[in-house]
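Structures follow.
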Structure P
Amino acid sequence: MKIGFIGLGNMASAMIGGMLETGAFRPEEITGSAKTRETADQVGRKYGIATGTDNRETAEQADVLILAVKPVFLPEVIAQIKDLVDADTLVISIAAGKSIGWIEQEFGKALRVIRCMPNTPAMVGEGCTCICLKETYTDPDIHDRDRETALRIAQSFGRASILPERLMDAFIGVAGSAPAYVFLFIEAMADAAVLAGMPRKQAYESAAQAVLGSAKMVLETGLHPGALKDMVCSPAGTTIEAVRVLEEKGMRAAVIDAVGACVDKARRL
């Protein structure tokens, strides 16, 4: 199976890195094209894959074509390649705000189209990906095969789940864009630790490991996050004092509002 990426930016690079790091795919199975020769050469050298600047060549070679360009550039890219994509090609789009119906309309024909929304932790094998399938397939066998292909790709660099397309924007808010919120939180905690006298490098490592371990507890214990929080908050202790300040400063409401703003933006793209 030949997987072609049109667009080799941060998200595509994270996906490729995860796919190769886990050994799920070999470098010779992946090709890609970028707008500039500099980007194409950089990604090609980093991952040992064939890259170039010709989107049509990438589309022509691919069994699975991953559209990894920003939504604003998607119409231009589709116009370049639409005569080369047919029922033999599985098209996977990671563009926010562009529905399956919109993509088929731009291609001017019915296609095997799947929408995915991964996030950048894919680079270290800890991605979180939403997969949205077409509601109607003329051939159930092809539907099942495409579903398994999308899951195989997404699960090669983290966790993946199937969701109806109407929930894609909500997923973007809670997972697709979430690494930025978490990085901001880690940076803020580290700054506080530095203010208290801890060296910067140790502060970042300590904050990051605390977040990693906490997330793992949620995933592996199955306990409600509130119950896990209560386990850390001893009566009259240091943790409940910190939680009091976070609640006083409106952390919970700020996060809810931030995710909501992200969802609204995704819906307007």
Structure Q
Amino acid sequence: MKSPPPLAITIAGSDCSAGAGAQADLKTFQHFAVHGLTVFTCIVAETADEVSAVRVLPVEWMIEQAQLLLENFHITAIKTGMLCSAEHVMAVAKLLDQSPQVKCVVDPVMVASCGARLLADDALSAYQNFLLPRAFLITPNLPEAEVLLGEKISNIDALKLAALSLSNRYGTAVLLKGGHLEGDACVDCLAHDGTLQEWSAARIDVAASHGTGCTLSAAITAGLAHGQDLPAAIGAAKQYLGQCLIESYGFQQSSGQLGHYLNQGTTWARGIS
């Protein structure tokens, strides 16, 4: 029998199109040789271009899943995605209090790539007061950071200041993703212990954006599960996401539009003729 791989949990919604959410997380974990476990918070009827329905699961169901996994597996890394309600956010924070060994990557999912709102109004304050201060890393994109800070981020200098401000406010590491800024390069900035580290990559001109945040945060979580330090985990995750974008593909939708999806299975896809 082989030695078991490291474990990681995704606490997230179920995306029936498998481009984002827990399904994207599992594909990403598999790529990095991590055994992925799931705790579902909601069921989302969606494609890359549309969210038609969100069915939030009772918070008790989420807690039952998480507690069972934490009791039966040696978990060192967790990522959170779509948490939906203040009750779900506070429950996750309480679970983390009971599991101090776990490094939690919080992707504060607020709005889908297609523009649909995914977070209840009262959940924002729950994030700010309970979950973000307990995170090991927070991975907001620009619109999410602007909501958390209550101010506009319009250029690279503002991006750096915002990352430092969020890190100081919540006492944790913050990877602020700058892909929404204009320019030929995408710059992400890590603020940690008062220091800044940047990753800059040429913008990849593809239409696929559904699931990019989920995929990046899941890849970072996988690196942490393997014992990598934070910069190494982020660097590997950035490289992986770039490859997923380069090898993205599309499916014809009933609307006539082409739905674009990341290729999170970059390794196995090359072996198919």
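Identify which of structures P, Q gives the largest calculated value of distance in nm of label points 7 Å out along Cα→Cβ at positions 57 and 137.
P
Looking at structures P, Q, which one was Kirkwood radius over Cα pairs in Å, for residues 129-240 alone calculated from, given that it came out as 17.4?
Derived from the structure labelled P.
Which structure, out of P, Q, was Rg and Dmax of the Cα atoms in Å derived from, given a value of 17.4, 54?
Q
Can you tell which of P, Q yields -11500 when helix-only ellipticity at 222 nm (-39500 (n - 2.57) for each DSSP H run of 4 or more, over all residues; to 500) is derived from it?
Q
None of the figures in this text is laboratory data; all of them are computed from the coordinates on show. Owing to the predicted nature of the structure, the values given are computational and were not obtained by experimental measurement. Cβ atoms are built from the backbone, for glycine too; each structure is taken alone.
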